[in-house]
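> In what follows, structures are represented as structure tokens.
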Structure 1
Amino acid sequence: MTQIAHAERDHALLSASGAHRWLVCTPSARLEDTLPDTESEAAKRGTLAHEIAELKLQKLFSGLTTRKYNAVLKKFKAHELYEPNMDDHTDAYLDYIQSIVHSFPSPPFVAIERKVTYDHIAPEGFGTSDCIIIGAGKLYVIDYKNGQGVPVPAEDNPQMKLYALGAFKAFSLLFPIEEVHVAIVQPKVWDQPSEWSLSAAELLAWGESIKPIAQQAFAGEGDYVVGEHCGFCRARNTCRARVGQLMSVEDKAPLKPPLISWEEVGDVLRRADGIVSWYNSLKKLALSEVLKGGNVPGWKAVEGRGSREFADLDAAFAYLKEKGIDEAILYDRKPLTPAQIENSLTKKVYKELLEEPGHVISKPGAPTLAPEGDKRPAISDQVKPEEAFSEPVGS
């Protein structure tokens, strides 16, 4: 049984995607609501990938004709933000969903791009779940992520749990649900989907536990809390709490002895994390304000360093060759990196033609400092300090 539901791509104040933020920093939802929602190019590219993924699921589950499918897919592939690997990645998403569906003893219920409400938990809460599968006492909630900058694990993921609560509310009277399985397919990050499971009772208990927090967030009450969740907050560049933390790398009396301890080093690194990217983002925000006629005391917009380009590249190069200039000096020929070739060929073709025959050697990355909560295993006494850097520290 299949249901295709085209939900509007709007967002609740207490959105599922922002739950990791408003569950910790409760006033942030109301604060963000006062600021414009600017969609980045990466977000637009992600929307296009989602549309392609939905189209493929429609063809598989809703009987979309091949002719209609090919016509729409052709339009998507002609989009300026289309990347060849989108086809490969959405195929991986499709294959994963098929593997779940085929694991049931009889055809399960499948809903694609289903709008679910969890307003019984968070006031006016709703969101759009990419894929919901129900059968044999099991509920699957599956999400596709196109990004690569930030890995999004399924384990204890509040967005996925809110989608699951919405799906449980919508379908539990029609289907018995005892087990809940959530999965995130993020092909640019993981070769295999990230999966996590819990019982329906555990899910419902979690929902009850966050009700007071959701009420507080909806009212815009509570304290502003700074942390990793600030990364995609609309207020991240001008939030007073975050700016205060970033700028207060030394808010104590002069430290004694003259050299700070390693404990203090750890504290300074934690509080100063992100200060460079924040400064650059704040500078862009201020420039935008000045360019539209606003005033940022002490700053003004000026013309940056210009650039040069050929009026007609082919004509210019033809002229140079006529004047005896060797064509070899007009081009800089560089081989693509394995990552660039993978992006051009798609992961599947890259693996078959380069990785499996042994034409690519994977080398471990250089040691890098990471917060204690990072999921990667710690390394120590394996690399000599002088071998960890290609140049002296501080050079």
Structure 2
Amino acid sequence: MPLHDALRSLFDDAQVRPGRLRRRSPLRWGAYPPGVIPLTAAEPDFPGPAVVTDAVLATVADGYFPYASPTGCAELREAFSDVAETRYGIGNHPDRVVPAPGTAAALWGVVRLLCGKGDECILLDPVDLLFGQAVDAAGARRVYCPMDKSTGRLDPDRLASLITSRTALICMCNPHNPLGTVFTEETLRAVAETAGRHRVPILSDEVWNEIVYPPGKHVSMASLDTESSRRIYTVTGLSKTFALPGLRMGFVVAPTLRDAGALRLAFQRLGAAYSMTPFTQAGALAALRHGWPWRDAFLEHLRGIRDYCADRLNAIPGISCRRPDGTYVLFPDVSATGLSSRAMGEFLLSRARVAVVPGTPEWFGPAAEGNIRISYATSRAVMEEALHRIAGAVEEIVAGGPAPLQATGMQQ
């Protein structure tokens, strides 16, 4: 069997086993009773690359569990530096790479380094909750820049109008969670040039940078030759690319060697630097060196699921859904049903036995109202059953009366 066909088989319906996932995935399958299909956490339902498992097992086979270096092993920083330069066009020195125990920790570390009480941080709206949490923890104030949910576009002029003397940081998310936008070079350049003129640093969260569907292309903001290039902190990780959220491995490419040193010190003060383990770093190294064929097959699978889901949702009365350029989440608009985001989430859980993330302020910011988020990093069979249930439930609302749902027989 050719290698590509063998990898493709890793994402067929039989690979998603709800019983096992309920034991192993406490934030997704394990958070709900049997019979509920969870489309919540952006966490794949598939095992990650086998080379990662092999590397982790080899590291712990001798029974030793020592502390890891808080700066990350030099071999890992070199490997990521090579990937950042060859695939993303950023970084040219391993010492600018600052490992962190996950992308969330990386975000918190950068925000804590650059922001303090009384500062303002510009966030996109809607956007993932981690940004706002990090800003709040630093004692700074959130300033939201609304995006166009119907097109996924960001207006750089609108963002520029929000900059004041108190602006300490601009936070970008590209590809964007939850809208799935992959920002154009024109948009990124406009934001970077504006930030450069005002001497405001940028945190660019690019953890989804490898989940971009052809013909789309991800452009790393730090790869652009702009006035702000030396003030961009690029955050990324392995969780989305290789289905390794529990490995807790993130990276920051700092603008300069001096900035990298300051960030390492910030991580140490937060205690984050000491959370990395030797087996985490061994798994990350294996992924960066040998996991790319797995990623290619994963992306091919996701593209098919994305197309099916977007078409199926748009066929449901009262729901409209953009086809995302990147990520493996959808953000359908459900406002035409007459239900709020929270009410729709509760309705789908109780009536359709499908869990989604409501577009409420605590999850995605004020602009998220009217939408729900759906993660589709699972099998075709799971999504067919989930969307069948959602369609039947929503049609009850539109029709104004009960409509019994007929399950398609997916094994629970």
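What follows is calculated from the coordinates using simple rules that are stated; it is not laboratory data. Quick caveat: nothing in here was measured; it's all calculated off a predicted structure. Cβ atoms are built from the backbone, for glycine too; each structure is taken alone.
> For which of 1, 2 does Kirkwood radius over Cα pairs in Å, calculated from the coordinates, equal 22.0?
Computing Kirkwood radius over Cα pairs in Å on every structure in 1, 2 gives 22.0 only for 2.
> Taking relative contact order in percent (Cα under 8 Å, 6 or more apart) as the quantity of interest, name the structure among 1, 2 where it is greatest.
Sorting by relative contact order in percent (Cα under 8 Å, 6 or more apart) in descending order puts 2 first.
> Kindly point out which one of 1, 2 the value 4.7 was derived from, the read-out being distance in nm of label points 7 Å out along Cα→Cβ at positions 281 and 353.
2
> When mean count of other Cβ atoms within 10 Å over residues 289-296 is compared over structures 1, 2, which one is greatest?
2
> Let me ask something additional. Which of 1, 2 yields 15.9 for mean count of other Cβ atoms within 10 Å over residues 217-224, as computed?
1
> log10 I(q)/I(0) by the Debye sum over Cα atoms at q = 0.20 Å⁻¹, for residues 193-240 alone computed as -0.70: which structure among 1, 2?
2
> A value of 48 was computed for percent of Cα pairs over 22 Å apart, for residues 129-296 alone; which of 1, 2 is the source structure?
Derived from the structure labelled 2.
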